[in-house]
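Asks: Some structures are shown below for you to check.
Just so you know, all these numbers are worked out from the coordinates, no wet-lab data involved. None of these values were measured; they are calculated from a predicted model. Cβ atoms are built from the backbone, for glycine too; each structure is taken alone.
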Structure I
Amino acid sequence: CHELFGGAGSVRKAATQLGKSIESWTDMDIEYGGVNHFAWFTSIKYKDTDLYPLLRDNVDKFIASGDRSFNWFLMKKHGWFPYPGSRHVAEFMPAYYNVFNKDLHSKPPFKFPALRDVYWLDKARRGMYWVFRRMAGPLGPLLVPSATKRGEKALDMTIDWKNNDPRHHVVNLPNKGYIPNLPENAIVEIPGYFKDGKMAGVKVGSLPGDIADLVRPHAEQQFLTVDAALGNKPELIVKAMLHDPMNKFIEDDDAIEDLTYSMLFHEQAWLPPEWKEWIPTAEDLAKRKRHVEWNDIKTVSRARQVKYPVDPRIEAKAFKCDAQPL
C-alpha cells in the first residue's frame, strides 16, 4: 500500500484546474522518495514544465478544496507534496496527531479521518476469515476472485517480472544509495524495475533537507524495531519504543516504558511464545506507576478515555487549527 496513484491523481486534478490539460496522472513525469506512507514528490513535471511553482502559487485554494487538504498544507509549509493519504502522513507527524488535537480531523481545513476503529477492524478480520474458509471448501473455485489489474499493480508487476520488462513500479527496497541522505539499508519507497528476475531500485537522489529531516527518524526507527522483534529482550523493545517519534513527543520515558509493558501484557497472544518468560503478569503490571487493565480497554468509549494525562506543557508543541495560520 503506497497510495502514489491517489496522490498523483490529486496533483493532476489541481494542475488541470489551473489550466493544464492533463488527461491522466501517468502523463506527468514524477520523482519521489521516502518511507512507506511517508513519501514525497520531489519533482512534478508535465511536458518538461516544472509544475511545482504553479502549485505553490495556488496552494491556498487546494488547502480549502477538501481534497488531501492536509497534504497541500504540508506542501505550503515544507515546499513539497506528500502523496499518501492524509491520515497516513499524519501518523508520522506527532505535532498533528496527539491527545491535544485529537479532534483535528473534524475541523477545517484538514478533515483527515480518525484512526481506524479497532472494534470494527476485528469484525472485518473475522468476516474475512469466514470468507477464506469458504474459499478453501468445495465451492472455492466459484468464490475465489479472478486476477485484475486494478489497485496497486500487483498483476502488472507479476507480468513484468515474468517477461523481464523494466517498466517502473512503486517499490520498497533496502536503501543502497538510492536516497543518500537516508540511512543505508533502511527500507525506502522509490521507483524500481525488474532485472533478471530481481527488483532493482532507481537512484532518487537526496531528499530536500527539510523533508529528509522529517523522514530520517522514521527510517532510523526501522533498525531498532527489527532488533526488538528478533532480540527476545525487553530492554530492546523499550529502546525502540523510546526512540519512536510519536512516543518521544510526550517527553516522558517512564510513561512510555509503562505503556510498553501494558501493551506486551495485553498483546501476548500474538507475540513469540518465548517472550512470555519476561512479559509481566497482571500482578507485576499493577505494581507499575501506570498500567492499563482490561476494563480500561474493553469498550471503545473506555479505550478513548485519558487515564494518565500528558504533561500539559507539551501542548505548546501541538498544532492548533485556530491558533496557527494556514
Structure II
Amino acid sequence: MRPTLGTLATALLVSVTPAAAAVVTADEGVRALPSWKHVDVNTSQGLRGLAAVDADTAWVSGSAGGVWRTTNAGGSWRKVSPETKKPLMFRDVEATDADTAQVLAIGPGRKSRILRTDDGGVTWKQTFVNTDQDAFYDCMAMFPDGKHGLAMSDPVDGKFRIIATDDGGATWDVHPRKGMPKAVDGEFGFAASGTCLVTAGSKHAYFASGGGASRIFFSSDFGKTWKVGKGRIPAAEAGGVFSLAFKDAKTGIAVGGDFTLPNDGENASAYGARTRWTSGGDLGGYRSGVAWVSGNKPVAVAVGPTGSDLTRDGGKTW
C-alpha cells in the first residue's frame, strides 16, 4: 500500500464482563454490550499489529520498530523489540505461542522484511528482505499447522505478489505469477492492521484490496493459485477492504471504508466466502480490523479510530 492509514485505534484485549450500556433487539429484548478494558503498553508509537495466541498471551507490533508481549492477559507488557539500524514499521505480527513470533515491516524495496523469534523476543533473525524496489509488502499470515505461511505485496508488473514459507518462516520464496489474476490499475492492499491477508482452515487463504478496485482473492492450495470476487465495499483512492476474518473456511467477514472519511461506515462491511460476498450492515465509521469472538456463536468485533462495532449474526447487522 502506498498511501498510509492514520493512527489505528486497535483495542488490545476485550473484557467479557457486560458493561452498563445495553442495546435493544427486536427479538430478545435488552441485551448487555461487552466492554473494553484499557491496558497500557507504555509507548508513544502507534500499535498496528496484534496476535492474540490465547486468553493470556498476545503480541503487539508498532509503527516505529517496537514489539511487546504479554503472558498475563495484558496485566503487564514486556518490550521484546528486535535491534535494527533504523526503526522499521511493523504493521503485522503473527505468533504461534509465547516464544515464537514473526513481524512484517512494510515499505518499498528493502524496507519490506520479515523477522522471526523462537525465544520470546530475546533474539530475532531476519528471514526475508525484499530486494525488488517495485514490491511493497502489506500483510502476512500463517496457517494452523505453524509451518506454512504467506505474505502479500502490492502488484508488481500487473499482479499481486505472494511469498510463501513451508518451514515455519525460516525461509521464504516467491510464488510463480501464473496462478495470480491480473490486478486492476491502481489496485493495492492496505497495510492497516496486518489482516488484509488471512488464512481460513488448513490450506485456504484470502487477501483483500482497495484503491482502483475493491476485491477479495481466494486460494485453496496454500496460495499457489487464486480466484477473485467483488469485495462489496466501495473502492476509492484511500478506500476498499481493510481487514478480513474467518471463523472457518466458509464463514468470513470483511470490513473497510475510506480512511479520509473516519466517521463514514456506510457499506463498510461484507460477509461471505470464496468469491461470493454480500454487503453487510453499516458500521460506525471506517474499520481497520475485525476478529471473531471464540465460541460457536457468529459473533465478531470490528475496530477503528472512531470506535468498535459488534455483530451477533455473522456480519449481516452490526
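Asks: Assuming 18.5 is mean count of other Cβ atoms within 10 Å over residues 67-74 as calculated from a single structure, say which of I, II it is. Intermediate values should be presented prior to the final figure.
Replies: Details: I: 22.9; II: 18.5.
Computed on structure II.
Asks: Next up: Using relative contact order in percent (Cα under 8 Å, 6 or more apart) as the calculated read-out, with 10 as its value, let me know the right label among I, II.
Replies: On the way: I: 15; II: 10.
Only one of I, II returns 10 for relative contact order in percent (Cα under 8 Å, 6 or more apart), namely II.
Asks: May I pose another question? Just checking, which of I, II has the largest value of mean count of other Cβ atoms within 10 Å over residues 235-242? Could you put the intermediate results ahead of the total?
Replies: On the way: I: 17.9; II: 22.9.
With respect to mean count of other Cβ atoms within 10 Å over residues 235-242, the highest-scoring structure among I, II is II.
Asks: If distance in nm of label points 7 Å out along Cα→Cβ at positions 75 and 131 is calculated from each of I, II, which structure is the one that comes out at 3.4? Mind dumping the intermediate values first?
Replies: Working: I: 3.4; II: 4.8.
Answer for the origin of the read-out: I.
Asks: Determine which structure produced the value 4.2 for distance in nm of label points 7 Å out along Cα→Cβ at positions 163 and 243, calculated from the coordinates; the candidates are I, II.
Replies: Derived from I, not from the others.
Asks: Work out the source of 14.9 here, i.e. which of I, II gives that when mean projected area of the Cα convex hull in nm² is computed. List each step's numbers first, then the result.
Replies: Values: I: 20.6; II: 14.9.
Label of the originating structure: II.
Asks: Out of I, II, choose the structure whose coordinates give distance in nm of label points 7 Å out along Cα→Cβ at positions 195 and 307 equal to 1.8 when calculated. Don't skip to the answer; put the middle values down first.
Replies: Values: I: 5.2; II: 1.8.
Structure of origin is II.
Asks: Using distance in nm of label points 7 Å out along Cα→Cβ at positions 35 and 211, single out the structure from I, II with the greatest value. Provide the component values of the computation, followed by the final result.
Replies: Values: I: 1.7; II: 4.3.
If we compare distance in nm of label points 7 Å out along Cα→Cβ at positions 35 and 211 over I, II, the biggest value is for II.
Asks: Consider the structures I, II: one of them gives 0 for helix-only ellipticity at 222 nm (-39500 (n - 2.57) for each DSSP H run of 4 or more, over all residues; to 500) as calculated from the coordinates. Say which. Working shown, then result.
Replies: Numbers: I: -12000; II: 0.
Here the read-out was taken from II.
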